[in-house]
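What follows is a set of structures for review.
Nothing in this text is a laboratory measurement; each read-out follows from the coordinates by a stated rule. Bear in mind that the values here come from a model prediction, so they are computed numbers and not experimental data. Cβ atoms are built from the backbone, for glycine too; each structure is taken alone.
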Structure I
Amino acid sequence: MKILALETTCDETAAAIVEAGDSSGSPIQVLGSVVASQTDLHVEFKGVVPEIAARAHVERILPVIHRTVERSGVQIGELDAIAVANTPGLSGSLIVGLMAAKALCLALEKPLIAVNHLHAHIYACQLGCQESIYPCVGMIVSGGHSHLYRFDDPLTAHYLGGTIDDAAGEAFDKVAVMLGLNYPGGPEISRIAQTGDETAWAFPRSFISEQRLDFSFSGIKTAVRYAIAGPGKTNFDDVVLDSKQAADLAASFQAAVVDCLVAKAMQAIQQTGLGQLCVGGGVAANRRFRIQLEKACRDAQVNLHIAPTDLCTDNAVMGAIAVERYRAGLFESLDLDIAPGLVRVSR
């Protein structure tokens, strides 16, 4: 089967064509993939502006699909299905992808497959692994999500816990703004943290000793703000940090966030009794996070699967999870709607 997958959940316009056999376990090949980034459109605002993102998707979705088809060498009429991420994400962005997918389904008389964006992030781990990664604890850590699930199989996920306020990636971006760094903030903080002292500041690690599988990163952001400007102050105009101060703050902040993420991942493993941990999302590309996860899993004798670095940020290749839905006969009618919010128990 050949499936065209579309991804427009946030600020990346992406498409991919994947091919696989009908039988379970047959390998998946990526025939073509294109990702159009919007970073240049949002850099001025130090974060994603939903309306700008939606408008950019409208402009880019058809050219991205066209280039993907060209690269794949597949005639568009040869496709067996159209897949699209319809949950969760930004409403305006999701609508663009869904409308494009429906139009293709009507024109080509092909079935429609719905993709859960978070499930797809975990499936990216499967794409880099020869053996099944399921059942597993799945951890999605990105700019918009910090959540833990139990995955019994690729399509069955049970919510275990997640952030009660900010996502880890959002916290990275906001702290980067405080430090005067460029957008996106995650890679910038990781870069300067390499020369910093992570023990210079004792930032809070919320819930780290509790058994609840939840995260909270707003307190860490506030603590960084106070460390820079002083308690109760919000004006950074008169604050000038030298490179050493910025590096120490970045390293200490990064250490606190990573400690929380790793601790909760290992608590989820203990509570579920599962022996596999799979991690996806943009923050999964963070070097210190990967190192600490590898150490914790090695000590606990847990099999760790982290999505390949190029599949951590949003892309359509991870939409290959649609292959699993195709095999299961899980197709959608053309009245399928978007679901921007988080679905805690889903199939």
Structure II
Amino acid sequence: MSVSPFDHPLLSDLLGDSEIAPYFSAEAELAEMVRFEAALANAEAAEGVIPADAAEQIVEALRGFEANYDAIRLATAKDGVTGVEFSRQLRDWVGPPADKFAHFGATSQDIVDTALLLRLKPCLAIFERRLHRLVAGLNALDLTFGERELMARTRMQDALPIRVSDKLVTWRAPLVRHLERLAELTPRLMVLQFGGAAGTLDRLGDKAVAVTTRIAAALDLGVPERAWHTQRDGIVELAGWLSLVTGSLGKVGADIGLMAQNRVGEISLEGGGGSSAMPHKHNPVGAEVLVALAHFNAAQTGGMHAALLHEQERSGAAWTLEWLILPQMVMTTATSLRTANGLLERITHLGHQR
């Protein structure tokens, strides 16, 4: 039994997403933390911060690093973050004499936040691909059914006849804008987090900028002007984008659900949900899911805005709140995009012949 519907043994095919879920596994997170540590060691060696042979030992050891997940889980209950036990295990794994140079100048938040970005990057690429597929699907529907007639309804009442094209453009245009927004926000979001104990990289002295630049290049991330660990506007901007996407798809779902009503009959869907009591029914389940997911993500945005409040130079409370919310918003958006694409592909009839 799972407390999350996204990986629930019975609900996950309805509300989960198997393509996105692996990026939020413990294995994926620790793998990206290891990538950060290797990039850190190489960058510091290149700038003379640590000996080159120490960096070679660290990087070679990391290739075979095996984390003790149980120990990290137990330590996190005490430390409040996975990075403390992870870095301890890392040093033990590297062994002397290079162990004292592993994780040098970094802090837990550097590896955890950067690992988050490195896992979000492929997720955003998947979202971009699915949005393009949705736009193409709507264009195809427009070519097939665009000149047919629909009844426009304002405030749930019949208004004037319109074309199917008029309806489809209201579904398609926001998705195009979301693609534009994604292209704009991605450079602001995908910026290395590297600040050390208090965000000042104090242990690196005048090598701080050069080391930061090298790490960012190795991980294909932007170079920060300064550590952003208490400046979460990029993460929250992403959360807002996720809610915009699911909100737009929720509008599509709401429209389809209303158009599919028996006495309206403006749309037909291949397949459809069954009823245990009424075998004749074909419920527009996908449309309903889109509406539910839109409501869910909208409700989470307030929590993400609350997570902006990082007091002073680090906040355990705000950071933990973000861990609770953001993965669910990403999964919700993934499921919404997957469901919407499947729903469009099941449309067999739209509008009425003139």
Structure III
Amino acid sequence: MSPAPDSHPPRKVRVLHVDDSAVMRSLLRMVLEPQPSIDIVAAAPGGQEGLAAFDRLHPDLILLDIEMPGMNGLEVLSSIRRRDRRVPVIMCSTLTSRGARITIEALARGATDYVTKPGAQNGIAQGVETLTRELIPKILALFPPESRPAPAVPPEPRLVLPPSTTHSAKIVVIGVSTGGPAALEVLLPKIPAGFPLPILIVQHMPRLFTSLLAERLNTLCPLRVREAAPDAHPEPGVVDIARGDWHLELTRDMRLRLNQNEPENFCRPSVDVLFRSAAQACSGRVLGVILTGMGSDGLAGSRAIRSAGGAIFAQDAATSIVWGMPGSVANAGLANKILPLDAIAPEILRFVASAPLHASRTEAVVR
């Protein structure tokens, strides 16, 4: 059957790739060209050429190398952000301490996400497989099919939950992924040094990256921020960030436990692992916060917190880079409040200082 006269094929995501490495440009072409929803409109060998192509072609997405001769990736990113604050930029990073540090800086300057380049020891086939596994889901999450738009306001809850009773909460747990470093730089500096509860965070990142993220946030926040250490006691006014490639759990005697059990939701560390353990360790006296990120990690953990009597805040769609993780929680009716990013810290402070949220219905905060 032929298509209706007014039907049109889905619009492809127009990608600009900027990288001085001919090998990397070739690998990315092999990864992206087979994708029916993606079109490489240009591959630039340097920063100046990349900016010229950006101004000429107005792509939907930029894949940007970090270390290039002449104009490096950070300089290109800053120039792009002066031109356009919204176009997604995915950085291509090396899995080294230097590469991780520059990537954290790029995310703080407005990069949307990153992928790590295959190591030199990897063959072409393995490099293509690795990049396909890491990059394609991120692009598709940033550009979901128009036939399945994310709702701005979630539906009514589909299950009955007990009212939240965590005005005497013992801990705050936060889960975040895509767009997380920038979101945490908005949220955490608004929480004062005298905050009376410990804060535990799972940010989906590999090794090297999480220690550098904690180091950076520690310079920006009134709170002390550190990478989680095994057997440490969570402390009021201290933020512990899960170590890359290690699950983080809270034990019943209020210690941090790290393990390398199987990934959950393809993630290690996993938000579900942390949230479930906190719900058990604190008998539901938990405030969980789900921020921007792709996928649904945190959904099962949020259900465990709510079922135990705790509360969940979710970031709204308008301020999320990807409304996957918070969207899955909101659409399941598990969020007590759905908030824009800049309203989450003030709401956390009000929650900790106030009476319980005697509400099992979602409250969407629109500003």
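Remarks
- Ranked by relative contact order in percent (Cα under 8 Å, 6 or more apart), structures I, II, III are topped by I, which has the highest value.
- For helix-only ellipticity at 222 nm (-39500 (n - 2.57) for each DSSP H run of 4 or more, over all residues; to 500) computed as -13000, the structure of I, II, III it came from: I
- Ranking I, II, III by FRET efficiency 1/(1 + (r/R0)^6) of positions 13 and 213 (r between Cβ atoms, R0 = 30 Å, to 0.05), the structure that comes out highest: III
- Source structure (of I, II, III) for FRET efficiency 1/(1 + (r/R0)^6) of positions 53 and 77 (r between Cβ atoms, R0 = 30 Å, to 0.05), computed value 1.00: III
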